1. For distance in nm of label points 7 Å out along Cα→Cβ at positions 8 and 152, which of the structures P, Q scores highest?
2. For which of P, Q does distance in nm of label points 7 Å out along Cα→Cβ at positions 336 and 464, calculated from the coordinates, equal 1.4?
3. Here semi-axes √(5λ) of the Cα gyration tensor in Å has been calculated and equals 35, 28, 23, so which of P, Q was it run on?
4. Given a value of 3.0 for distance in nm of label points 7 Å out along Cα→Cβ at positions 112 and 216, calculated from one of P, Q, which structure does it belong to?
5. Which one of P, Q has helix-only ellipticity at 222 nm (-39500 (n - 2.57) for each DSSP H run of 4 or more, over all residues; to 500), as calculated from the coordinates, equal to -23500?
Structure P
Amino acid sequence: MDCLILKEGFPLLSFLIFFPLAGAVVMFFFSGERFARWWTLAVTTVEAVVSIPLITGFDTTTVKYQFAEMHTWIPQWHINYILGVDGISILLVLLSTLIMPFCVLASWRYIKTRVTQFMICLLIMQVSMVGLFVALDFMLFWVFWEFMLIPMYLLIAVWGGPRKEYASIKFFIYTMAGSVFLLVAIIALYLKNGSFFIPDMMWQNYSTTFQILVFLAFFLAFAIKVPMFPFHTWLPAAHVEAPTAGSVILASVLLKMGTYGMLRFCLPITPEATFTLAPYILWLSIAGIMYGGFTALAQHDMKKLVAYSSVGHMGFVTLGIFILNSRGVEGAIMQMINHGVTTGALFLCVGMIYERTHSRELRLATGVGKYMPWYVTFLAFFSLSSFGFPGTNSFIGEFLVLAGTFDVNKPLALAAIPGTVLAAAYMLRMLQKIIWGGTDNPDQSYLKDLGFREIITLAPFLFFVFWIGLGPQPFIDLMHTSVVNLLQQLNDWQQQANVAAIILQ
């Protein structure tokens, strides 16, 4: 437990987990759509504000888990309630808390039936998202991992589009299948260590066979969640059929659970398997980047276009993780945050045009720039960010990933570059059609530009697009010490393994 800096006084992490749950319970005793909307907005706003001390009180010079809490839970099974954050998880926790008020605002008029139940699902989702990123006991982590399934399934199945049953069931089956592999790996590690405390499982001398089997179980669970090519097929259906808030949560937070798991578990728990299998995962990442780009380029449904773009963008994240150097890993974490900001904002933009035209087809949204200047201004900046235009947030993440890849494997980096060109192609194609269109545009004169609520919803995303794009150093400083420590231990482990192999020879 020396790796923990215990939090004295106010239990900040527990508050961030259980405050939304308390807010959801309150809504069981009060009825009314108006109350549900305003109450959920208040709860998520308080949650976002209270999470700010994570940044102001975070020590960037230590690798220990901070704001830690530890309580006995099920002692006979060595299961404990242990929480903490480090440089790898802190930005993901903040992403989870800060994005939720805007999901509520995006649903203000979009959701018209069962509003109270919808808002309860949003709050329960927040419980699982925050809990997963701060859990340091593996069974606690798995509980939050599974806890996420039900509210997201309901968001799609109850408030989704015409094919909501198909999309929700496919999402549930894929994610549950991954959860089974994850649980098997957790039990195997517990039998080896006699503890579910995650740091105790790291950097142990497991056999090669054991590491590879555990790594594969981890990888399947996390690759489905990311989702990596070819485990991605649940994602477009879920995104297209989900309500706007559901798509934002999926893109901004839930996909990051997979890449977070790779960083937190695959590298430090199964280092030998990581070195052995990383080359295959790197080329699988390249395949995902290219597949996502070409498929997005062929789409005429705006939501499908943004959904397939996520496959390509997350390919850059896994590329950065498994290139195994500081530029790559820091770029991957930055890109996890950037993708959450930019793609979440793009889904909000798609939802706003859908509310007006009742269609996501590009041909029915052509030429709206003449009547919706505020809308196309936001959309243009988010689209530029999506393909990594210099000065925007995504440029920083992709640049670091590609720089790290060039340091290790130039052919691999060259193979990834066309993915950035494809991203520019499909985003600029979408922009051209929406802003100007052609000579046969449908009549868009009935469309109203963004209202105050919608501008307030999008403005913070644009703020982060330029803050991260023009001044990324504070974000890199938060993660740098933890990333360097992780890679240093990984390299030390490899050197020790090489020495042991020479001695055995």
Structure Q
Amino acid sequence: MKILLVSPATPDTFWSYKHALPFVSKRAAFPPLGLLTVAAMLPDDWQLRLVDLNVTRLADAAIEWADYVFISAMIVQEASARGVAARSAALGKPVIAGGPLFTTGHHRFPEIPHFVVGEAEGIMPRLLSDLTAGCLRPIYQDPEKPQLGDTPVPRWDLINLRHYASMSVQFSRGCPFNCEFCDIVAMYGRVPRVKTPAQMLAELDALVDAGWKSGIFIVDDNFIGHKARVKELLRALIEWRARRKVRLPFITEASLNLVDDPELLELMVAAGFKSVFIGLETPDEQSLAECAKFQNSSRDLVAAVREIQNAGLQVLGGFIVGFDHDSPSIFERQWRFIQDAGVVTAMVGLLNALPQTRLYARLKEEGRLLGESTGNNLDAVLNFIPKLDRETLLTGYRELVQRLYAPQAYYRRALTFLREYRERGPRARFRWRDLRALLRSFWVVGVRNRGRREYWKYFAKALLLYPRAFGEAMHLAIVGHHFRRVAASL
């Protein structure tokens, strides 16, 4: 059996890092982890090819070679996924589609004949049997959430690791919280399911043995959802790093209650974690209550962020405007909150109703739903009727994002972070590619672009005041170039 696995193209978004990748000579930020994991579930004697459209083009010859085309996509990749499906159909190749885009919205793709809805582990045996017999069903779905003990090591051999800025692994699925706008609970449930430390170390061993020496993104939607099991993993990671003599930096996503567990913070830093993305959402208590973000409520959010920074982790923040309780003052309040907290990487998005979320159901019942979400937080497209005046919301949103990523404001925020940041734990080695990226930033950011005066002032202050964190400071300058380009496109 010949299987072509295709990862659709991701548009220019906040997390694509499209404008920062040239500094490090990479083609994509992250690999298609879902497809690589699915590939590892296929029989050893099947022939597999993987095409990541973020890295290379898809030739007709690749489609013609295959017996079946597997597509896995996120909502933001819909346009590209539709194009791949159309090309495959035109060449007479059946498509099997999976991933978040199709798990929550497969009914919108009548042109695709077969779907894997949900997680693959419990579905693959039945799918493989039907594939072999040549009698595929339209939909494959398992009502049970699979345990992750049998999830295999991804097939890293199917991609060229050198094309990517970071690698990805997954420890858990599911989140104990049930925020109204989030679709994670709909897809993965509220009881976090985890891999064993031995599984995680096997995946990391495979990456290190393949020659990987850079950052790793643990892609869990809430890494600390099961704190006891996370601590087991972190202790194993600390021992593994010492035994393998590696300094791979980790980044992940977690809920703000991380700040309530000093031991967990200490273990994460000791295990090599450098950054954590946290959904901070809003400083408005009424809006936090509206979306059931109780883990953020009744606390000093700026102080919480600083405590995490002081522990040795950079906080990357997610923020939302457009809640029903938001007033016209929300844009200024968000601005002050983000600047005061020193959240340099601040992803501010308009509230959107994702399929199968409680927000989607409520807005539909209220007759306020207008259509489907694009999955791109920076689209400046509302798919519902807001309580705040629509034009006020859209204009205020655009102005907020562009104000946040104006050079002076961005570098001031970065210096606020560097002042609070206490770099601890093992330091990543300085490599040739880091020097090359720094030199490119001199020309691209320090000479060619607007804001060059602010860049050199920031460079001097970071070097003089925060020499231990200078590498992190220059990384922020480079990704800031990407964020400014994205903000300017709004």
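All of the numbers you see were taken from the coordinates with simple rules; none came from a lab. Owing to the predicted nature of the structure, the values given are computational and were not obtained by experimental measurement. Cβ atoms are built from the backbone, for glycine too; each structure is taken alone.
1. On the way: P: 3.9; Q: 2.6.
Top value of distance in nm of label points 7 Å out along Cα→Cβ at positions 8 and 152, among P, Q, belongs to structure P.
2. Values: P: 1.4; Q: 3.1.
Traced to structure P.
3. Working: P: 36, 27, 20; Q: 35, 28, 23.
Label of the originating structure: Q.
4. Working: P: 5.2; Q: 3.0.
Corresponding structure: Q.
5. Working: P: -23500; Q: -12000.
Attributed to the structure labelled P.
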